[in-house]
Structure 1
Amino acid sequence: MEKLKLGLIGCGGMMKRHAEGIQMLDNVEITAVCDIKRELAEDVATVLNNPHVTTDYTTMADYVDAVLIALPHHLHYPCGMFFAKNKKHVLMEKPLCNTEAECLSLIKTCEENSVVLMCAYPVRYWQGIKKLKEMVDSGEYGKIMQMSVWTEQLTLANDQDWKGTACLGGGQFFSHGCHYVDLLLWFCGKPLAGTHFGTTVGTPWLLGEGTSVLTMKFENGALGYHGATWGARGTERGNNFQIIMEKGTLEFELRSGEVRVYDSLNEHKPGDVEADSHSYRVVWKRDGAMSKETQHEVAHFVDCVKNNKKPMTDGYSALKGLQIIWKLYDSEKFGLIADLRGMGLED
């Protein structure tokens, strides 16, 4: 089997983990790595099979069939455009680009050059999340009533860190929340309305909000929630995904790697007030330590390139999620509920 030649651009903290995961795949080979700081590129290259190392991504085109771009957000567009025009497939770290005009231009250029464009939303491809989606889609637990996602981390920045500047393109909600807007749309369907509130309290190093709360209402009656912070000093909860269904509650707890079902209420009789909220069944458990599991999204990207398929998280899908975020930001300025009709993934 001929391997896809993949280049890695932007060798910050996450890229070495990407590289280690990609090496689990037998149909792709990392042939080039790039970072403006050569020592970072060389560090990533230490876990690879002698790739081309460079500080200038414009010298990479002859070495690759496709690229994974993990640069500061304001550089996504020019870098993506360079490779699209050189007919190289593009796997772009989130968010796709910093503006709608840039997103549309990149999408159009990729289409004109028959280039696969995919946004790197690894959460959709995590095995625990895929298990949750299978359970929801099975119909066994009835309809979704509410989906909640809670994420927390500590994202410090200093004077030299682009995450504390306008280069980020927004705050925590735009940069990180886009993962979970995408997830809520995938699970819950077409949105009707939503609100967002953000605060800079506790994260003074960030230009935009470091903590945010999103609420959404969907056409099927389901409600969605995402609470997140980049200022957490560490708690027991970690990242958690919970879906309240008519016939049970489904949960993926990232730290333990368990997919759980809480359905003891099914055994209760009418008139009973409480179910045993601590009683659950583990229906799936991660094999191995917690990781970003980015190899799964890369495997999907490679399959789309080799078999001319549309990625699950293609350019249009990524743009629609960002359009919702931008509309929620605008509505927040005026204390309004955002009208999100016609902004779902299928419209």
Structure 2
Amino acid sequence: MDEVALAERLITFDTSNEDGIRLAAEFVGGWLESREISVESGTARGLPVTRAEVGPDDAPTLVLHGHLDVVPALSGQFEPRIEGDRLYGRGAYDMKAALAAMMLVCDELRNQDEVRVRLGIVCDEESEEEEDRGSDALVDAGFLGDFVITGEPTNLQVGVQAKGVLGVRLVVNGRSAHGATPWLGDNAIVKAVEVFRAIESLPFARESSALFDRPSVNLGRIWGGDALNKVPDRCTIDVDIRYLPEQEPDTVLRQVTELPDVELVETFPRPPAVVDPASPLVQALCEAASPHHPERVMSVGRDGASDVVSFLKAGVPAVEFGPVGDGHHGPDEWVSISSLHSYRRSLLDFCKRLPEVVGS
């Protein structure tokens, strides 16, 4: 089976829900075991965590890390289709195609003795839970190595920084009145949109860094009003703030909560990811990928949050590295088929370099 066929199979599982996640995890475990690859299964908050490995225990160790879960999709997005060089489907880019390539790398390296490759697969990367995450469970189980690659979308560049997350739930207060005389009230829903626009204009939102033009601010959810003919006096909004690695989340939060008529209800924080781009392991990955990329492979920053923070907190250097594509979390998500071949080849070439880099 090649990486495209395996990616297509993974896409068919609706892993935006727990039933689909469990079915997909069972398929992955069975696929690995059928190739005589050692597999162990665990859970985090009731969701599967899969651990597999090949190669000798005392060899230089690479951890390949990925997730099976995806965000909800439109009808038909779990039916993969190919158009030219593009494989379309939910999870094609984020990150089932990368995971397919990682599974095949494990299979290809199962009978060698130069490097140990560990494959860790979680099912809650897209969740909003702060505690008991699958990647933390991997680390707690000692599923570590000399270097970690997670297959998040990077277009075959090496992601050495990822923004931190500060998700905030805010209540915006107004004043009720009859819907026929809205000028006598203070519409909390309208004010909530104005609060969001104010957050976009706060000082933190206008800052930049070497790898990022700006933080990201998104209005993810909004609830308000309890009657059509009443001016709403209360509105709740969830704002997804992705702050720069150089920024302090406490400073961001202070600026948000100083806005008028705003009450902070809940936060969902995740720290940024930062690894030294001059690390010999990072440089070796760039060199392994460059022959398979039309441009020079280099270190980049990623706007999305990253599960590699679990490994970084444990002192293990970790980066994001995935194939070329676009449209993740959108209606037309796709991955480049040719880049998926290049991605698999890059991972294999990096594994060949790993003993020399670790031993130097």
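Overview of results
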{"quantity": "Ranking 1, 2 by mean count of other Cβ atoms within 10 Å over residues 73-80, the structure that comes out highest", "calculated": "1"}
{"quantity": "Structures 1, 2, by mean count of other Cβ atoms within 10 Å over residues 145-152: label with the highest value", "calculated": "2"}
{"quantity": "Relative contact order in percent (Cα under 8 Å, 6 or more apart) derived as 17 - corresponding label from 1, 2", "calculated": "1"}
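None of the figures in this text is laboratory data; all of them are computed from the coordinates on show. This one's a predicted model, so the numbers in the text were calculated from it and none came from an experiment. Cβ atoms are built from the backbone, for glycine too; each structure is taken alone.
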